[in-house]
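The following blocks contain the structures, represented as structure tokens.
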Structure I
Amino acid sequence: MNFSNSSSKRIKLILTAAILLATIPRLIINYGMDGDATRSALAAENLFRTGSYLPSRLPGNPLFEYMLSLIVPWSGHFGSNLSVFFFYILSLWAFSILANTRKSAGLLKVTYALTPAILLNSATTMDYIPGLAFLLLALVCVSKFHPFWGSILLGISIGFRISNALFALPLAMFQLKRLKKRKVSLYFLLSILVGLAFYIPILNKSGLSAFSIAESAPEPITYLVHTTYRSLMLFGPVATAGIAIIVFLNRKNIRSSFKTSLEENPPWLLLEISSVILFTVLFLYHSDETAYLLPAVPFVLLLLSRWLPKAQLMIAACLILSFSLVSVELKGGQSGRRSLTFRLSHGCLVKDYLERKEIESLKNALGSFQYSAKAVILTGMGPILTFQNPHLKECSDEIVPLLLNDGSWNEREIHRIKGSEVYLFYSLSKENVELLKAQGFKIFVFSAYAPSIAMINYGYAPEEVGIEKLEVLNQNAFYKQ
């Protein structure tokens, strides 16, 4: 018994050390590699400064940005990342309660805690983890016979991220064997109304159009390739392939387990499967980010614990956790000119740390940019590069009058390097590129992100119109020469 207790303590210490090692080095470096993280911080700072809420993007993440308005002005990225980490701990606690009744509960908890996609977003100023934490807390409350508070917590989750409203349906089906249909309907409606209440300022300004989903990729094949790649990045290519093989080998046991599982009261299997299906379908419709699949992760793990023997669950867990450190890269070539490849690469957490450091090096290097006295740089990075950068000044009023009405992307993201005539744009149309060339500007494009954005949004390859490429975020970066 004493050996068991001491082993449990050692496991908890090792798990805590692993979590801290995976998060602290990253949460102290900027807001994160997702440009929307910095946009959320920008929206929060603007709300604090002006009292007017302008969402970072539609339909917005109002509750998250309301919260950030009390954090970002005082403690910057460290405070905002730390607050997201707190919600990660909250989600871990909620998931632990849900996993307690499952076989291999300890392994299941450790796997969730160290799932790379979860850890990646636990040190980034994004709404995914706070929304997931309240979604899991809502399920905990409902499973413990507190449907009213479960509805309130799910409403809060929706306030962080509108797509979490999908979980209201599995949660309603979960309660049908316990409550009358009328009560279930009322709790369903309560969740939606509480969630929508946070979006009232957005609805007042933009109306119902705020909830429309923009089309992502113009070509079906391109969309299919992007969607496949991003879905593989949830657990990593190796783990995804390994889990698929293990599940296939257990297909007979899985089919037979359905018969007994469907008789559960409450119907956990129905909740788990419907949650995975709903969030996956939404992702397939709008697959801009791998993180859109995050709400499905805890339910995928619960399903695996239900279907797999402990030894195979351990193998699946090891494959998932390995994605933090090492991966197989499938994306070859360069931005805008991708090709299929198979090579070992850094795992997602190592890659995130290295890229954050590179972004900071690039931000500092802009102050001594000397490649041209009069230039425009297409960065493809937006506020991740420009927000709170002391070397830059927002200056849309200086250069926008020189441009055509379209093709200048977001005017709020146009900046100038102080003491120079070097301007930074997220992207530009081909027509505006030619217009600026005619006025004596030399045009550059960063090697990462910007070329593919020019091709997808404006239909041209930068090198084909004479734009000079500046290497960034690699060993040949211009600021390392």
Structure II
Amino acid sequence: MPADIDFRIIIDGINKGLAPLAHIDTETYIGDVGHASEMKADIISLPGFLTQSPALVDLTNGDQEGAVSELIRFILEQPTNAAGTLTYAIGATKLFELNATTVIEGGDPVWPQAVTNMTEGESLVRLSNKLYGFFNKAAGGDILQMDLTTKIIDHTWGSVADAALEKAPHPVAVKEDVMVFGNGQYLGVYIEGLATLNVQQLDFGSGAEVADVLFHSNYWWIAVNYGDRKSQMFMYDGSALSNILLDETGMGMQKIGFLYVYNGVIYVTYTDTTSGGYTIGYLSGRVIKSLRYFSGSLPTHRQKTLYKNTIIFISSTDVWSFGASVEQLPAQISKLADGGHAIIGGLAAPFGTPLVASSDGGDNHRLAKFSGYSTDSEWKSLFIDISTDRRLGKIHTVIVSTKPLVGDAKATIQIEGNQGQEAAKPTTALEITGVNKTRHLFRSIGLPSVEDVRVLLSYSTGDATDTCPIRKVVLLGNFIEN
């Protein structure tokens, strides 16, 4: 007779996020026991526990039936009024005013405001009491200027002050009275105190494109792509008066997505287009150190913000999180939430709660915020080998530990074996529920003897208000002669 328990597998530390190779192998064995092979769930809001992804709720007037008749491409990260209650967003043809709950409609002037000749909004920035908006037209680009008191737009401020801009991405950053922005192969500069605008202050050469800019440690940092196969990071004097660069870091055969400063560290997303997946790393001297990998698509300067001490960004149709919500925990990367419709625009958190803009590419558009819980949430562990010599493993008991459950909190667990092959598909879903319960014991597993297993946790039967925080899963089994 076999022993009651030949092996015990404890899956805890679920806050570790996706496994190192999950971006290229969703059935990976490589990683720690708390790593996921696939996931879309929240591991940062309640450290040490798995909970449901945040749901998206449209702002008032936040869809095509209200004020949002197009994809909002960029959301200003900061409030623009003294009370901290207003900010702006830019779409394909319009400038939008919004607060924490509402996309403002009507008023004087009437919101949203159409921008003359605009076909693609690229970025917004506040400088003193003015709002500047960078956008593309059918040919070339321009900069709008809006007085934040009168809210009257000068639609051609940029082209009147200097030559028209390129049709290109236009990332922008400010420091005191200096505004620095990308303009295709050029870096543009506006110095408010001198009232001078130069849209071609620096020239990075034919084929170059400024991907992102930021100010840090008294320097401007400029990320430049040369097509999809080469990129450089440049340092530029903080006064922005010179036409000479101070230093550079070669990225080699990579393409840069965005730059982001957090706690004195410059983070960068990038990809090697000859391999699978994307990378988030940080700048250390003249070296880019990779930290974690992700799948999907390369996020742009319009798709990054901070949430619960982690950098969140858009990749493909989802919101991802990188970092640690508590400093003492290891950094993780995870797929945090759905982004809405299939085409994602801007991401920002000007009022503390992330706002995500999306469109289906047709008539449906939305500007939504994180609110409540999504039932489109799941977590899958690594595959774990449970064979030894000639014997396979047979799981006979599963124990799930949770916080005390409240209300309609619910999740399900399944066990999958043999890399999910036909002979060992997932078991029937077992329901994790029960008010005040913290220990959930299952003995009828229904999985044959297998060489490996992974755990599938799902919130598809969960609740939009009460979540089921899962701390660990224990698998008990015996070895069976093959």
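Just so it is clear, none of the values below were taken in a lab; they were calculated from the coordinates. Quick caveat, the model's predicted, so the values are computed rather than measured. Cβ atoms are built from the backbone, for glycine too; each structure is taken alone.
Assorted remarks:
- Set I, II, criterion mean count of other Cβ atoms within 10 Å over residues 104-111: the highest-scoring structure is I.
- Comparison across structures I, II (criterion: FRET efficiency 1/(1 + (r/R0)^6) of positions 8 and 232 (r between Cβ atoms, R0 = 30 Å, to 0.05)) gives the highest value for I.
- In this comparison of I, II, the computed figure -18000 for helix-only ellipticity at 222 nm (-39500 (n - 2.57) for each DSSP H run of 4 or more, over all residues; to 500) is attributed to I.
- Read-out relative contact order in percent (Cα under 8 Å, 6 or more apart), computed value 17, structure in I, II: II
- Which of I, II yields 47, 25, 17 [semi-axes √(5λ) of the Cα gyration tensor in Å, calculated]: II
- Parent structure of the calculated result 0.50, given that FRET efficiency 1/(1 + (r/R0)^6) of positions 120 and 456 (r between Cβ atoms, R0 = 41 Å, to 0.05) is the read-out and I, II the choices: II
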